[in-house]
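Read-outs: derived from the displayed coordinates by stated rules, not from any lab. None of these values were measured; they are calculated from a predicted model. Cβ atoms are built from the backbone, for glycine too; each structure is taken alone.
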Structure P
Amino acid sequence: MNNASHRVFFAIDLDPIIKTQLMSYQDNYIDLDAQPIDAANFHITLSFLGELTERKIETIIDGLSPIEQNPFELSIKDPIYLSSAKILALEIEDKRKQLQQLKDSIESSIRSITHFNIEKRDYLPHVSLFRKVEEFPDFFLPIQKKLLVDSFCLMASVATKKSVRYEIIEEWRLKPKASIKEQLVGKS
């Protein structure tokens, strides 16, 4: 193992069908003076961990406790403009705060492994569509897509000559919560 470092983050990788649908939606804004994000990179960030060595990444992979949370559904909603980052994105609706619960569980688990500097800004779940957007477009088409969250992953940001691509390092399935009966007497 070498001591190279990688920019890593926890995320929800989107199903290829959803990525294709979002790419088609993105095509509606092809005239926008901005940098489109490659559909392969569409995801929902949970927690950004920053630059980590391969050793620290292995520590996360080996030590992350199973996350007991039932799979859940989210809605992809209309565009939002993140002015400070100059990003046009699609808002994620999480009425029952299940995404926030997953984020909190992951962060709690990795804090129990070792010290990590987890980004401390307000959490606004979204799927980025374009970078370097100077202003919110005059028009936008409504969108409503459902997606099932049954896993999460650790991703690395890899710089290429043209742009950045995100690679999955490890993926974990959500472990459905045991019922009260199963907790008391075990699974039959």
Structure Q
Amino acid sequence: MSLLNNIYPLSPALHQFLSARLQTVTIEKKQFLLRAGQLSRHIYFIKKGLLRCYYIHEEQEVCSKFLKEGDIIVSASSFFLQKDSIEFIQAIEDSTLWFICYDELQYIYKHFPEFNVIGRVLSIKSYLLSEQRLNFIRMKNASDRYSSMLEYFPDLVLRVPSKYLASYLSISVETLSRIRGNKY
């Protein structure tokens, strides 16, 4: 809860509500938090670990996000619109997450106005991450995409397997390997 409190001070009542409602789940590497076709009923805060979001396009996995300690992870369209997900959420590392359900989040927004500030800040962060990925893809060449990844997310470059990183950057694993070989 310190992450939330650092964004905007939690009232004692909200702190108490979250303490009573937050649940914990531990998932192992390669385990799924959500599969395409399922309804996303929970929003998660990553206490420990690394997860990826991906979807299937022309029988290929396309990684759209990597989220780690301190991040919120959710299939946004599924959770907020309460419709089946088109994406998968899978652990890349053993992970521990806190979570609350959709109805609890709606209750928090309605009864604890300070959380609207926190929700807005977290939504902006999520939007900027999505926009950053689009900017990576729009870059003219694969080497520039990888260089940007190194600049903005050096820790992820070390933690994410090459096949997932290549998918995220919209390049082949072979191209990623070649770029890495030229950088060192």
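Given that distance in nm of label points 7 Å out along Cα→Cβ at positions 60 and 108, derived from a single structure, equals 1.9, which label among P, Q identifies that structure? Working shown, then result.
Details: P: 1.9; Q: 3.7.
Answer by label: P.
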task: Using the calculated result 0.65 for FRET efficiency 1/(1 + (r/R0)^6) of positions 28 and 148 (r between Cβ atoms, R0 = 35 Å, to 0.05), pick out the matching structure from P, Q.
output: Q
- line: Working back from 15.1 (mean count of other Cβ atoms within 10 Å over residues 4-11, computed), options P, Q, answer is structure Q
task: Determine which structure produced the value -15000 for helix-only ellipticity at 222 nm (-39500 (n - 2.57) for each DSSP H run of 4 or more, over all residues; to 500), calculated from the coordinates; the candidates are P, Q.
output: Q
Computed 24 for relative contact order in percent (Cα under 8 Å, 6 or more apart) - originating structure among P, Q: Q
